[in-house]
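So, here's a batch of structures to check.
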Structure 1
Amino acid sequence: MSVVSDFKLPVRVWLGQKLFYGVVDPEHLEIIMNSPHALEKDELYQYAEPVVGTGLFTAPVSKWKRHRKIIMPTFNQRILDEFVPVFVERSTILVDQLKNEVGKGSFNIFHYVSRCTLDIICETAMGVTVEAQTKYSDYVQWANKAMEVIFTRMFNVWYHNEFIFNLSQSAREFQDVNTKMKAFTGTVVKEKREAYQRKRREQRNLPEGYVEPPTRNTFLQQLIELSEHGAHFTDEELREEVDTFMVAGSETTASMNSFIFIMLGMYPDVQERV
């Protein structure tokens, strides 16, 4: 913050041999976000590729445009409304856990919020319940370790070198959790696709006029349906998109919500209105 306040905007910062611009003004940000020349991801994103592959978070522009056009319709108000009970249930657990911190002084709220968001995203993206807030979860530990190592590589210039990084303990831990995460989501994708295909075969034998009971359509289920009707996603591409939402989505959402909590704490009058 001191850098932003002491220097003319936008701020220029050198990280090694790379020049970064720090943007604060909303008008500047609007220009950048709407520019067709600002679509390609920075090189730092490559450190997330071993985990999420080339899903929307890390995909090159050509693939990003194609997948985004296919995936965007899966996010609409009707589908989100189906999962409101999940949001309420998991958020209630979060509130109950935060109550245990009342009167104990400052604490890191991200620890609680990140587990809540992972709970929600696992259930809405894959249809899998991990109970991250109330039980020990291997997947949560793997995801946390993966993100920890990714950020370590991003902010430690010497780890940008593949040879040096591969000599580290972090590289061995990263490879271990990454293999386990891919096996987990890969198995889920395979099982869900087989279940979808089996259901389609069974539907052919249903009597005319039969109406199936409504079910929640998870992100993965919608991608599988799109894939079976012309999108032609491979199992690997499905896994990459799901991993993107599971890992990158939960981390960014948790960070945003944590900052919102901080702002609400700084402005009690706004907190009361919320």
Structure 2
Amino acid sequence: MQAIIVGIRKCGTRALLEMLALHPHVQKAAGEVHFFDRDDNYRKGLEWYRRKMPHSFKEQITIEKSPSYFVTPEVPERIHAMNASVKLLLIVREPVTRAISDYTQLRSHATSTASLPTVSAATSHRRFEQLVLRPDGSVNLAYRPLAISLYHSFLHRWLEVFQRHQILVVNGDLLIQDPVSQLNKIEQFLGLEPRIGRHNFYFNHTKGFYCLRNDTADKCLRESKGRRHPTVDPVVVTKLRKFFSEHNQKFYELVGEDMGWPEE
């Protein structure tokens, strides 16, 4: 395994993988393998993991993505033990937008499985504002979608194991707006000949985002990838962005890049 998309959840990991697969020298795993983050899978060994990968030619690289890798404590060491020189892709979005997207997906899944006695189902009808703020008005970091948006707190662990140059941070917001510019950076990072261009994309005005095009077919991501977010009280959004501002600065310092996320 030469490259892995390690996260982050609800930042565009699936879109990124599908876009990279437009390159003739990239082979992608069919689904999320969850080898490094699930003990039951990890105990099956590397041969089990290799069997989950597609066949590839010598000049091709294989890429898989499992968004929960980024937030699972054991994963950096496990990946390093497999391949110390692996290249890692970390796609990020503005933290509050990511948290709202996470909430939206959790609510959608909980509603569709409402007959099951799950915690998610119990909170599926609660508004985002109720979940992210405590009764006293303070930010509720016990709510998982918010905690995951504290990117620097997880990245520290990866940088203890891997060199900074092995991790490419991909701006997920820019990937949506201008996919080609981001993909060209990734091609260079992965040592790939630049092959992905504007001819590989067209803007779908109905869906409101770019869809993929190759020599044989056009492809848009499934409907859930364009899921409409709920309207969130702008006062709460501002409060959260002010809260995340300090944490975002710590992330910028770690990656050596200012992502330009709004501070209020």
Distance in nm of label points 7 Å out along Cα→Cβ at positions 144 and 184 - structure with the largest value, from 1, 2 | 2
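Name the one structure among 1, 2 that helix-only ellipticity at 222 nm (-39500 (n - 2.57) for each DSSP H run of 4 or more, over all residues; to 500) of -18000 was derived from. Walk me through the numbers on the way to the answer.
Numbers: 1: -18000; 2: -11500.
Working through the options, I get structure 1.
One of 1, 2 was used to compute P(r) over Cα pairs in 5 Å bins from 0, in percent, and the result was 1, 5, 12, 16, 18, 17, 15, 10, 5, 1, 0, 0. Which label is that?
Working: 1: 1, 5, 9, 13, 15, 16, 14, 12, 8, 4, 2, 1, 1, 0, 0; 2: 1, 5, 12, 16, 18, 17, 15, 10, 5, 1, 0, 0.
The structure behind it is 2.
Matching task: 4.3 is the computed value of distance in nm of label points 7 Å out along Cα→Cβ at positions 32 and 200. Pick the structure from 1, 2. Kindly include the intermediate steps, with their values, before the conclusion.
Details: 1: 4.3; 2: 2.4.
Structure of origin is 1.
Rule-based calculations on the coordinates, nothing more; no lab input. Here the structure is a predicted model, which is why all the values come from computation and not from measurement. Cβ atoms are built from the backbone, for glycine too; each structure is taken alone.
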